[in-house]
Structure I
């Protein structure tokens, strides 16, 4: 990869993580007056309309039946199943446990990328993942409200594991499809199928929706979620997945809690302790070390 292309890739990865990290803060604000499935459906249907305008202007790409199946699977994994598993899981298990389980996404991606893409991960990459998981644990336990509560049913933990697997399958599928299709095409179809996926839940919630109660603050959060956390973030991440191994791109996901913690501190007035700051620093160090020249995870085929 040329230096300027490499720079674009890492700018895209960092932008996606920042947009997604702040999306948790925006979602918390949006949910103050917008029901869950109405919010998610609005987010992805509006994003679909936004990208549809550009697709009309530049012309629709020709998709084969196999392409549509692959793009539907990508949308099924994320946003589809991921948000459902994560939301339902949080009803039955504790947030700290859920965060620790979600932080294993890069590990699952490493396993899946070896099985489905033939990508090998060097020992330095595995050490970087382990270091990032350590940083996540420090970040979570450093919260003043954190308690060593292992409560929550096994059902909740299993649902969160389902979210992890869904996210990993999305990354693997998008990486594979990105070899032949542009990030713009993948993202556009991902949003359209995602909106279709959530439509039944939206229509179920619609009769109970109180439109007069929706605040301007929540609408502003929805605008951010649509334009930045959805359109820009998925475009950036799908662009990066078309250029770097899935296992390397997945490590960046562990930077999301760092951005979320900083965003909640700056925008919502939540406390940020020195221990949390140290945990965030460990995560960022792990991402840096994993992607340093000479120690990166390279896409190599297993010998048959």
Structure II
């Protein structure tokens, strides 16, 4: 990221936002952190914090965009299963993004980076290794709202780049990875030995480096990229083994047939959860790497570093 740029980061108090704001500020960028509510902590020195109204409401973006060169739009509703209505997803993920993109165009913003989701391109599982060449085919309201937000950005006339990251991991990660990490840290054997499906993951530091790269690379404008750690996708059993090995613990995986887990989940109406557990979702980030992105590590190394850091924090607590 070239020094001297003024960057607005929406969703700055979230999992990705906090890491990105810290990284950009450390590289000499002037950062304005847009938040729904001021967080109970301080950002790095020199970061300007500006609150905004609920994204479901129309409000004036001009004060937040005043003096800004580039935008990273992270704010939105993350995937939350069936607890959020399609209308709410549309309000926050599509309509708010459309209003921001239109305001960015009017303000002459040089670059709008939208962090979308792999779910804009696919359901929770896919038979083929996904690249940007595959037609977008979201399967739920969340994914459709993300794809619609992308379309709003593309149609706004503002210079843009879109990233579609897979499931993220890192300190403080939530959602699916947090469930996996808690399971791995438990003392119980896990019935995952026969799970042979593979799923791509993305370290938070690799996503931050991808965002830093596209902000500084004009050739990425007008492009959409899938984002995942480089190298082979891991099996669920591999991920648990790595997390436990980093804490010098045995894997303790049991060879329970997957069908004994699949059937109860489907009968309970949780086919989506089974597809996330038992389905393949492998993503090839080759287009972004060919553009010049240099990720810091593959998933094996990233998970091991995370587990070691988590163990050290627990030991010192």
With relative contact order in percent (Cα under 8 Å, 6 or more apart) computed for every candidate in I, II, 17 is reproduced by structure II
To test your reading of the models, identify which of I, II gives -22500 for helix-only ellipticity at 222 nm (-39500 (n - 2.57) for each DSSP H run of 4 or more, over all residues; to 500) when calculated. I
Can you rank I, II by distance in nm of label points 7 Å out along Cα→Cβ at positions 70 and 222 and just name the one with the largest value? I
In terms of distance in nm of label points 7 Å out along Cα→Cβ at positions 142 and 246, which of structures I, II is highest? I
Quick one: Cα extents along the principal axes in Å, for residues 78-133 alone came out at 37, 25, 13 when computed from one of I, II, so which one is it? I
From which structure (I, II) was distance in nm of label points 7 Å out along Cα→Cβ at positions 118 and 158 calculated, if the value obtained is 3.6? I
For the read-out distance in nm of label points 7 Å out along Cα→Cβ at positions 174 and 206, a value of 2.9 was computed from one structure; give its label from I, II. I
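Read-outs throughout are calculated quantities, based only on the coordinates presented, and are distinct from any laboratory measurement. Since this is a predicted model, take the numbers as computed values, not measurements. Cβ atoms are built from the backbone, for glycine too; each structure is taken alone.
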